[in-house]
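Quick heads-up: structures coming right below.
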Structure I
Amino acid sequence: MEIRQLVLGAPEFAGRRVLVTLAPPLGERDPRYPLRGREGLLECMAGLFHSGGGGKLIVLHGLGGSGKTALVLEAITRTQGCCPACRRTVWWIDARQEEGLLAGLRAVARQAGLQSDRAWGGDAADVLWSQLNVLTQGWLLVLDGLDDTALLDGPGSLASGTGWIRPQACPTGVVIVTTRNGGDPSWGSGALFLPVRSLHADRAAEVLLDHTGDAAGSPADARELARRLGGLPLALHVAGSYLAEVMGMPDAFKGPQTPDSFAAYVRAMEAGSAPADARQALAETWRLSIELMRRRGFTGTDSLLEALAAFSDAPIPHTLLLRPAPLGAAVHALAGISGPVLWRMLKELAALGLLDLVSSSEAPENVVAVRLHPLIRDLSRTAAALPAAVRLMSAALALEELGSPEDPERWVAWQALTPHVLELADQVAACAEMDASTKLVSAGLATMAARHLQALGLFEQARGRYEAVLAVRRALQGDEHPATLDCRHLLSSALHDLGDLPLARAGYQAVWEISCRVRGEEHTDTLTARHELGRVLHDQGRLEEAHEHLAYVREASGRLNGPRHPYTLTARHEAARVLHDRGCLAEARAEYEAILAIRREELGAAHAGTLTAQHNLAAVLHDQGRLEQALEGYREALAGRRRVLGDRHPRTLQTQYKAAHVLRDLGDHAGAVELMTVTLRASVMVLGVSHPQTVRAADILRVWGADPAPAVGT
């Protein structure tokens, strides 16, 4: 490969002479640190060098710091001396500024054979390409760091092939541009786009380990830091170099908070005290990208990024969260934005590498979410944007299509939104200056997310969220406010699901007593609290007290709402459970059969309430000795719960537990042990080893002569 270097005069710009060099900056390539994770791109570029580019402008685009320049330097180095067909004269122009670009193009024209500076006039672009067109030897022209495509228009237009760059006009040359700006239509149809993305975790971890070896921690720790840095090569290099320097530093020069390992660096980043270099490495990229968007007519880009940065490090379902009307109402700088403009803005930000457009695995052609680069999120996150983000989330959760957080048919959307709701709640709670209104709205959103967690069977997570919301409600609204009572009720339900019956009973008792006083004895919420109190008393074996509460609720709800109302049926169902436990099997069976018929008719066979009635009817049939009928009932309930709730939901495990007992009583010992072992293993994973349901399953296996230890993990 022939590489020419020449420093020469150029036209004066603003009264000064511009000096340029056309030599590739090969000194920036450090052989100690291999280029990781770019094999596919390097192979593609080698093919393009060999073929001459096919008359295409090769556009390497990606976030600043993604390694575009390093990639081109590596491609040049690899083709030097190893592939005669790929050897080319190389011209390298630093294209970040217009004056350097134009001076460089003039120098290229001179090195390509232009005899006189006087020929470099108003038709300079035509002159340049007339010189390049007559070259017989292959050449490579690199324009490095060109973000503003308008600089390439010159006297004509880049897209039309009449600007400064016209690769389709010369079969012997290859033109490569590195840019942050891959989404500008001004590149035209003659451009071949090669995105340079952040590295995947394993390859990104290798970049860190290249700097530190194994002295800074395990490969797993390196992967976690690489993930936190978003796989951005520049940030990885900065962090790796920093850690390598710290590890070689005398202890006397290290401060107590100086991160000296991958894990310590992650902790420092989470605490906001990481070394500034990695953050500064991206700050200028962020600023320049925002300025470029502004020049292209997109105002409010920084405000949009700030709102997105308030959400979690997870795909952001923009079709739910970024609808134009709520977005314009929540973010002042985006007031009146239309759907097409918003969509173009997101695509432009993706082209600049500031965010990714994430496709659904089920519908790969339909983009359903966006995801911010982690460091961009860090740079854009401000407490001032939290109220707008909370308003956006509030509008999303109010959408009719989202439905109830307990509805399994809507769980896909709720699972997409829940991490963002919880992240917002944590940020709002940590912001001492946050206004009370935003705190209360955020608390309401967190309650809905916690309800979804509880519906998924994640009872401990739901409990923690309810406790956090309850603290906010009590501080801002008092113990007797309806919202406070509702939250305390939900907390008690999570405690009940976790098997903590004393705390659940105390919570329901308090809610019922306060609600009687402030709402009235027959208010719907008062009756609901009393109903749940009856359920806990039942589970504690206090059947007479439970019957008293449940009978009152059933009578009152029937009188107020009618005999087929869901509240009435739920109370009737719980009363039937008491009858069952008191040994009144015939009466309990008749009640369950009547309830099941109504629920199938009004709710459908797959509804959670229908499946619960079917489960409890099977339990009565089992106790009546009708084993085949009981097994069939459990199998139908189990199939429904698996389909609706999933294999590991606590209610699914409860049905499996009961079905295993029926198998045992039918003489299928091996089948019973196998099903109970599967149930125990899942219960340990979902509920923990100390949950009553887990303990019962382990005890039963011991009684049956089986060892529960392998399922428990001991």
Structure II
Amino acid sequence: MMYQSNSLRQSLKHFFGYDSFRPGQAEIVEEALRNRDLLVIMPTGGGKSLCFQLPALLKPGLSVVVSPLIALMQDQVDTLLDNGIGATFLNSSLSSQEMRSREQAIVHGKIKLLYIAPERLLNEKFTPFLDFISQKIGISAFAIDEAHCVSEWGHDFRPEYRQLKQLRKCYSQVPMFALTATATNRVQEDIIKQLGLRQPRIHISSFNRPNLYYDVKPKERHSYNKLLTYIRGQKGTGIVYCLSRRSVDEIALHLQNDGIDALPYHAGMDDKTRRLNQNRFIRDDVQVIVATIAFGMGIDKPDVRFVIHYDLPRNLEGYYQESGRAGRDGEPAECTLFFSLSDLKKIEYIINQKTSSQERKVSRQQLRQVVDYAEGVDCRRTIVLQYFGERFLGNCGNCDNCLNPKPIEDWTIEAQKFLSCVVRCNEKFGMNHIIDVLRGSKKRKIEQYGHHLLSTYSIGKDKSLAEWKMLGRSLIHQNLLDETSDGFPVLKLNKQSWKVLKKQRKVKISVDKKIALEAPIYNKSEVNKIELLFEKLRNLRKQLADSHNIAPYVIFADSSLRLMAQLKPKNMQEFSKISGVTDFKKNQYGEKFLSEIMSFLREEAYPNTLPTSSNMITLELYQQGLDTAEIAKMRGLKESTIYSHLSELIETRQPVDIDKLILPVRQDIIIQAIKKIGDGTLTSIKKYLGDNYSYNEIKLVRAWYRREQEL
């Protein structure tokens, strides 16, 4: 079956609304149409799903998609259905009547893509139905999503995936596509072997995600305040990953108390609550989900704008997967890791509970790779991509190390002093004691062991406690010094330590001149008309999504909304040219979005409709659910000033719901007063109404009245 490239692009636009393929997609689709077995390794956000969805629509028969998680099936099916594509899933969440109804739709050829879990697909009760479908309408392909689950060397091994090799025996002529976001060479070989792929074409896309900004921040005592400030500066949704269930609950509660719409997610919660919280996040009912690593694999939310690892991840592959939940739509997103040595100790404790010595060895190695990433002074991308065997020359321009490089200094002499002190203390003490000796401390413990008589006593007075700690930690992370982890951390020299002492090796460390956690600075005055229209379109999308009981991004991606805000289409013909707009979506949503854009363009004709920077800050806090008193306290302003901001926002047609601030019946009375004596001064209106009405109420209603008079 041959398709011309023009024909494929036309099909892409017809079914999915896109004008062009992403890198690698067209070649994969062409080979899928030739019925080749495929192994596709494409990073999160690269467009793996389209690689099997488009061939399924162009070939006769049913494509069967094996997916490990119910939420992932639901998400992809919702998106396909909203594009007018016949798709369904079969899993344990359905009643028997729903199962029969969906099976009938498959039998009658109304379904092109069936999503199903491996357990159900291979169940002896389902096998006869699959055989019947194979004979009646044909099976065009088996697509094994999250294929790394088949390998015990992968980061998320699932034994039931091993049984999928039976498909090759039962349906030998049906092509099989294996797809995953991450796979080392060893995992790739295992996938091919375990699934019985026949001379598969292997497509490996770059693991580089250029739209993601990588950042590592030191985790300090008051890091929660920095986390809160960071989230308040974000407009989109985000994920905060924590190491333990307890941390998840605590951080989620703190954020809620501080006015952030946040919900927890972890395996200790009951299924109903966990599912509800996930759905509320997917549908933009809340801004933040705080979760353990149990969250993320089951969602396909493309518009996550930030992912924060508040605790240290256990391995670099897991970190890549979890941080990769951000920016799957290709729009800019941020990935921030909070790093502290205390988290390191927590994970080391977990590792020590493993019964297998080999597992402990591998886990420690993986943890060291994470530390190397966090402590690294090179381009973050260089470190991550090297892990997957991909070479990157650095200077990505989109990570903290490239944008704010830390100075590298030669600290060989200081390292020799430090290591000499460890030797002279007979390698029986921890870092704090060694630093006390170097700095000439008068502590009783120093004299008790006679360490005030050592030649290294007081030779490090020129460096601060923080500087010596910085050096000590760097020596450990560079494997130039060992530290025991049996509950009492004692420093020990190794072979590399002696090379430093014998002047056979130099020591260079990254020196932080100022160890401070700075929150991102957002210039509110830069908010422009495009951003304002973008927010209005997002609000409209949310309303439509709620009415259809689907996630907002199923309707349109953020990238499509941003194009609408930039291009401002004025008719259906212009609207249909927006990337992501299919004929189906144009007919279903076009009029509503065009109406919103036209309304915005009319508002542009009025002078002074853009709110001030200060007003926008108040608006953002108001949209987070804070009342006027809370906003005033947070901003250090009088509450009357906040009411002034809100009145100006109302008058300039910003999304402030006056009905939530003043009862409609009170609004009506104030409006009648304005109509009778005019809207010239607040004092005259207040005098007419009497003490039952406040200046703040009158101010808001007058703003609304003036706005309506302009229409």
Structure III
Amino acid sequence: MDRLTDFLFRNGKPVLVAWVLLAVVGGFFALGLEGRAVPGGEASESSQAEAVARELSANGVPSLFVVVTGRAAGDDAAGRAALEPISAAIAGTEGVREVKPLPLPPPDPGSGPIVVLGVSATGGVDGSIDVANKLLNDEEELTAEGSEVFLGGYGAHREELVQLSRSDLLRAEQVGLPIVLVVLLLTFGALWATVVPLVIGLSALVGGLGAAGALAYGIPFSEYVTNAASMVGLALAVDYAMFLVQRVRESLLRGMGVDDSVRHAMRTTGTAIAWSGITVVVAEATMFLVDSRAIRTAGLGMILVTVAAIVAALVGAPIVLRMLGLRVLRKKDRQRLLASGGAVAVDAEVSGFWARWGKRVTDRPGRWLVGATVLMALFCVPALDLADRVDLPSASAMPSDSQVRQATEAAAAAYGPGVISPVEIVVRATADTARTQAERVAQVLSGDPEVRAAAPVPLDRPDVYRVSVATVHSPSDDRTHDLVRSLRDGDLRGQLDGVVYEVGGETAMRIDATDALFASLPLMLAVLLGLVLLLLVVAMRSIVLPIKAVLLVVVSLGASTGGLLLLSTTEVGAALIGWSDPADLHPIVPITIVAIVIALSTDYEVILISRIAELFRGSGDNTGSIIDGVARTGRVISSAAAIMIAVFFGFALSDVTPLKQLGVGLAFAVLIDATVVRGVLVPASMQLMGRWNWWFPSSPTPRPAPPAERRPEVVSGRASSSDDLV
């Protein structure tokens, strides 16, 4: 790290200019990222639902529907004349193969005039999403005087989620950034010290998203990438810069010169940031284990902004801090330092509250450890039901003015909830037997109580038939899910022994997307924890501390997930956070929370433990090092956590269910990690383990120093002497 610092000092201006130019170029590419993002991609490309979607798309089967009510839905010459330009406009949209009225049963007499047009698109699910994008962005194609026109279908649902997430990102930034500014001002009390983390954070965000924007020309990035990467990148970069600013201020107050203060901060906190960043990148890289384009590209986007955050903190921040010098201090501290001509005896960067708190916990570590463990265990209990509380959101979870929601509700009121989005079965046989096999499937399903109607329909190829199954309940209903699973692996599969078929449609797509994301969670978790353990062993030169850290990560993850389930899936929890209705977790949420929570939890662990280890190496006093380490990092970690919570809270206000759940889940995770875990579990467990914290094979375990050599304890935020361990 010293070599890097020396290089930056020798080449500060060229590096700074290059940094600014990269930020400008990154901003250019970042602006186009949203337009190149590709919605969907949760399910595996090899899933049954995707295979059925491609087959039906190739045969012109509608994948979207348009609901028309009012004048243009009238069964007379005037109605047909009003409907014609709507149909023509939709048919003229690029990617649309055919537009025609769906063959539906008579609507409910109380529903009023209604016509449902089926829209077939080329290119499978992605093709229908692309068509939905064009139709939703060109409102003139879906308007008619005296009529209401709404676009529905799975592809339209996915596209509306993308459009909502873009507006929510802007709102999240408008909410989060002012709070970040206030927290930084309260923490540092100096304008320039506040500006540095903001500049580092924004430059890292622009650089990381710019890299993703450039790669998006060749890689189909998920629509989640902008939001997920923005959450992680901004929070991490601001935190890293905060830690460096705080360490430089400490050294300046002890009389170090500006260059030496920056060099010492890089040697200590900079090294911790590097290890923390590597751990975060490793955590995010495990998202590639999930067989889902959406998850893999979201993970790639988060890796890019994390790398940008590390580079900005370790390359940009030292140069800026050297340029600012004493201006990063509070005015009164700067004046006292200049007046004294040397060190300021009182350490303004040590938190008296956290010093007293650390002493309180280490005085009775057993009680605190048991109490905090019980509290965390209570939050972990709901996480045991996670597998039953994961599902893609339905159209009813969209805002009330959503076209997809209005189209779905109007069609369901007129024809029933399972008619517009049927279960689609593709039967494959020889040209001579395909029709017979399809009729057998329809006959078996017609006797099922969950099926309203099942009809075989020929496709363009004589060896492939389609059986369209109108269900009694909606595509998101658990009973429809059970029907699809029975067709694939249950009783219905047994009754259709010998028939070769694949099950698709909206319900099947929901199941396949959920399975693809959730099934990879155990493998991802096991690999991630193993890699984190290895990294921490190398970084900490200890065996016990990394094992303890991994155990605490698991506890933190369980409590975070359980807390999110309580807040998201229960009536009381939803009311507490201002949501109108409870909702199951979107399958992308557990995957993302696992990666990010483990990364952030390890981040705080490395920052705190590295400071305690640094103090212990100089004194051999385990208790004093724990108290002093908590005191010296408590304020900045609390502020960093507050900043992360502010950033995540902005996303919790989203109208998009997965973004809303991610915001709440991550904010809750950071809250308990920075308070219960870092404030209680870490110091209490380290106090109980004593010198075994530092045991490492082939290295002697330091023993406590004699009382006369120990560093004075910090019990009120002030050391009893002005010396410090560096």
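See the values below:
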{"quantity": "Structure from which -18500 was derived, helix-only ellipticity at 222 nm (-39500 (n - 2.57) for each DSSP H run of 4 or more, over all residues; to 500), options I, II, III", "calculated": "I"}
{"quantity": "Which of I, II, III leads on relative contact order in percent (Cα under 8 Å, 6 or more apart), largest value", "calculated": "III"}
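Throughout, read-outs are computed from the coordinates displayed, never taken from laboratory work. Note that the structure is a prediction, hence the values are computed from the model and not measured.
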